[in-house]
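A.B. asks: Have a look at these structures, which come just after this line.
Just so you know, all these numbers are worked out from the coordinates, no wet-lab data involved. The model shown is predicted, which means the values in this text are computed figures rather than measured ones.
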Structure I
Amino acid sequence: MASQALSNKPTPVFGLADGNAFYASCERVFRPDLAKVPIVVLSSNDGCVIARSYDAKPYVKMGAPYFQIKDVLRQYGI
């Protein structure tokens, strides 16, 4: 029987991480004053909602443009 040499070649490993309300949660880490306030995060290029805190989700749809939701944001203190 021939013995097979073990390969020292590394095997690629891939991972996928998904975070709920990730950008909103990150913003709260850097801005502790937002801990108890519902928040949304807007994209930098077109002003659409890219993240919502859990307490903002009932009022704001993901991807909504700011110009369409600005009154809702004011109404609910978001």
Structure II
Amino acid sequence: MKKYWVVEDHLGGGLYLMSENTSEKELEEVEDYCETCGDNDSIIGQFSNWKQLKKEMTDDEGWCPYSDEYLQSVFE
């Protein structure tokens, strides 16, 4: 099953995918600090579907910052 790197965008707060074959250099660039605001995108991890991602992002109290519908749309 194909996996994707899931990254959280520091400006828009949304998620985007990068291929599992993304080079280490490209992944390091994701976490470079933005010259405009000083923040950076965050790599959440590697996942093959939205359910794995939801499990990772859900806290001990059952709260996830993104809806199921949104997480599904990221993988479509």
Structure III
Amino acid sequence: MPLDASLSTAALLSASCSGCHLAGNAAIPDIRGLSPDAMFTALSDYKIDTDGPTIMHRLMAGYSDPELRAIADYLGAQGE
């Protein structure tokens, strides 16, 4: 896949994240400043624990590991 296509895919996959995580809601963690690896770990943990109590557990279950990596890399680069 060409680099531009991969960046576009990552941007699309992560577009909904900012609706909650960058909206200034103190009850939801701000994801700015997380490294790509820290973000990937957090997203993967949500995916593994599908019985968890938050919407994140259910949302992450629908993503493949490569998609989670693309989201983490894209969003992590935004905070640099």
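A.B. asks: With semi-axes √(5λ) of the Cα gyration tensor in Å coming out at 20, 16, 11, pick the structure among I, II, III it was computed from.
C.D. replies: Numbers: I: 45, 14, 10; II: 21, 16, 10; III: 20, 16, 11.
The read-out was computed on structure III.
A.B. asks: Looking just at relative contact order in percent (Cα under 8 Å, 6 or more apart), which of the labels I, II, III belongs to the structure with the highest value? Kindly include the intermediate steps, with their values, before the conclusion.
C.D. replies: Numbers: I: 23; II: 32; III: 37.
Across I, II, III, relative contact order in percent (Cα under 8 Å, 6 or more apart) peaks for III.
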